[in-house]
1. Computing distance in nm of label points 7 Å out along Cα→Cβ at positions 228 and 260 for each of 1, 2, which one ends up highest?
2. Using the calculated result 19, 30, 20, 17, 11, 2 for P(r) over Cα pairs in 20 Å bins from 0, in percent, pick out the matching structure from 1, 2.
3. Work out which structure the value -5500 belongs to, where helix-only ellipticity at 222 nm (-39500 (n - 2.57) for each DSSP H run of 4 or more, over all residues; to 500) was derived from one of 1, 2.
4. Starting from the value 0.8: which structure in 1, 2 was distance in nm of label points 7 Å out along Cα→Cβ at positions 300 and 332 calculated from?
5. Match the computed value 1.4 of distance in nm of label points 7 Å out along Cα→Cβ at positions 84 and 124 to one of the structures 1, 2, and report its label.
6. If distance in nm of label points 7 Å out along Cα→Cβ at positions 204 and 340 computes to 8.0, which of 1, 2 did it come from?
7. Out of 1, 2, which has the highest value for mean count of other Cβ atoms within 10 Å over residues 100-107?
8. Compare distance in nm of label points 7 Å out along Cα→Cβ at positions 284 and 364 across structures 1, 2 and report the one with the greatest value.
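Each reported figure results from applying straightforward, stated rules to the coordinates on display, with no laboratory input. Since the structure is predicted, the reported quantities are computational estimates derived from the model, not experimental observations. Cβ atoms are built from the backbone, for glycine too; each structure is taken alone.
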Structure 1
Amino acid sequence: MGLQYPYAVDGSNNLIHITSVNEDSRRNTSYRCPNCGGAMQACLGTKNAHYFRHDDTDRKCGVESYIHKVAKTIIINRFNAPQSTFIIGFSPNRQCKIYNQCEHSDYNCLLTPEYREYDLKTQYDLPAKAEVNYSDGNRTFRPDIILTSSNLNRKPIFIEVYHKHKSSESKVDSGNFIIEIKVQTLEDLRSLETEILQEGDAVHFLNFKNINVSPDEIAEEIIEISQINGLRFSERILPYCRKSIKARREESNIRRLTLYKSGKTFESGILDNEVNEHNTNALMDITYNIQSVPCDFNPHMVLAKLHIEARNCHLCNHCVRTEDVTWCNIVKNGSTRKGTFKIEKGQQCSFFEWQEWLNYLYESYDRNLIEGKDFMVWRNPQ
């Protein structure tokens, strides 16, 4: 027995499914194959499933080409049917509307894709056509089906039906909207008549645009999701432009160690526009990018090697530090236990002796780092 086909075309070239055929229409209608055009018979047995077959059982009509032809016809008929809808459903990426122009865009500027449905007939008001050449000005393509609009500014949509071979690389790279529909068996054809073209294993949406949202919308949804899930809120999860100045500094790769006359230091991140701003109450500071220096970079030591004013007792080999107390082992300073230890004595102490590991570390820096390029030192002119 030959192949059992579910579709044929009648004398008016209408695509007919076998379930629409009864004994009367079988006797009074001639049927042809929608692919090869050969005569077909409707088989309406009482025991077996109903189907169409070729009159000429030896006729060479490939099942893949039959599926491809019928699938295109179903889609076109469905789209062109009056008073009908043509719904597609997929999950577009949602990203900040200035994502591609912002120098601070990252994963926090993207929201989880959200499933949405669209009726293409509200945007594409001209009849769908099969196998029509389309030129974008540079190249010419011939999609299986093309959807167009009376609005000439609206890009067309290519619908490609495939069994094994997807759209060509050049077609995808053209940037045109493409809906790929995988149809492998005769049974797959029936679902094309009624089911929504929904993104999944058999339906792919290529080059469809992201949904642009505002930074405020992104921030609001991130906060809402964290609250729903009972998570502790942190500014780290917000888009950069919605973080406070303090949070931006905490995340900055540009770091600055500031030294005061008291010998105390303060280290924090700074922003790009703050590199040339300095605390006038400070003695000096050193600025560096953590991505440009070794992971063991010791900014205070570098500052002290270059400027004696930055030296302190903590850098000295004679300084003994425990969890509870700090003192000088040659008794040139007091102790923190007695409240007599003064860290700034190391600036002028003639007994100051660099810790050996710091000397080794500095030699490594001196060979590999350049002041003004890898780090910058500022001294208060006042």
Structure 2
Amino acid sequence: MREDSRISRRLLPILDSLLLLLSCGDDPIGPFGELEVATTSLPNAGRTLYYSATLEATGGDDDYTWSLAVGSLPTNLSLAATGQVSGTPTVAGTSDFTVEVASGDGQTSQQMFSITVSGAFLDSEFAVVVEGDIVYATGAVRSPTVGEIDLHLDVYRPADANLPALRPGFILIHGGGFTGGSKTNATMIAFGNAYAARGYVAASINYRLVGDDPPTEALAQDPSSAQSVAAAAARVDAARAVEWMRDNAASYGIDPDRIAMGGYSAGAITSMGTAYRDAGVDGADVQAVFSLSGGLYGLESIIEADEAPLIMIHGTADPTVSFSRAEAIEAQALSVGLIHEFYPLEGVGHGSPSVLVSTVVDGITLADRIRNFFYVHLGLEAL
């Protein structure tokens, strides 16, 4: 009797399979339903921006294998057997292709797709017009005489006819230890032209320095230090530059909700101080920040989670602004959950902006990584 029972248990799975086949009759689809590609379209991509999308299917036995049937994906994108399309596209243009999914029960299904890789705001596309020495604010000084001086900026804007209706803004702040530097130094000119050629409206600003002897600002970390007072004045001036850009957004086609700020050395210190510390100027908030060789000098706690995303680059051998300053900012950003990217440059000193072009991380220059960061966190795909 026990032997008969064991035989019956062995036969049950076979009988179940026979019954399932009989229930299907002449249906070639089988018991799992017709296999179909459920995804109907794929998102477009930005050149040099990491891309990832997953194809989905319905029907069949769920054991799906994906492959490229016709055409080709954009350069440097690939299709995995799991259905994930991923990679970092390197060439702008449109690619049309057909994918196929196969299921374990022998069914196949195909679907056509198109992905456009755009270079908008990433590639150099436009001629550039420069408008110099625009007064954006005034600032109190005590040298050479007590009074106020005009604060100037230079605007770099794209000039071609086929411009996006709205463009991002970028406030550029030069370095110089708060004792020197200029909006017209070679680095600022290069930055302004590079971003305007990509569709930004960039403004390179001058601000009050130690030699102007600005009155002691309430925001000065050390009111007895001329450099600290000048740094506080610079933050106020930078905030006024943002306010000027927002006030003049309509004239330049700037989206007032998509303004970035950045600089190197003192310009980076000013950018982060302005973005993360209240300078007492309305309309001075920005949506993304870039820092090369900057620091916050003990004020890292001013960074909060919901503030402007930060991309920070700093040499580990910097003798001027210690690398530990950047590490403190990184620690605070991680602690509060601020959106940020941090690129330490091993063995590099006080960062010359030339490192942005010469340094490549995972196949992408730091200069492109900054542009990619702005593209994502300013939401430029929507423009």
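1. Values: 1: 4.7; 2: 3.3.
Across 1, 2, distance in nm of label points 7 Å out along Cα→Cβ at positions 228 and 260 peaks for 1.
2. Numbers: 1: 19, 30, 20, 17, 11, 2; 2: 25, 42, 19, 10, 3, 0.
Working through the options, I get structure 1.
3. Values: 1: -5500; 2: -8500.
That value comes from structure 1.
4. Details: 1: 1.8; 2: 0.8.
The read-out was computed on structure 2.
5. Details: 1: 1.4; 2: 3.5.
Computed on structure 1.
6. Values: 1: 8.0; 2: 2.8.
Corresponding structure: 1.
7. Max of mean count of other Cβ atoms within 10 Å over residues 100-107: 2.
8. Values: 1: 2.3; 2: 3.2.
The structure with the largest value is 2.
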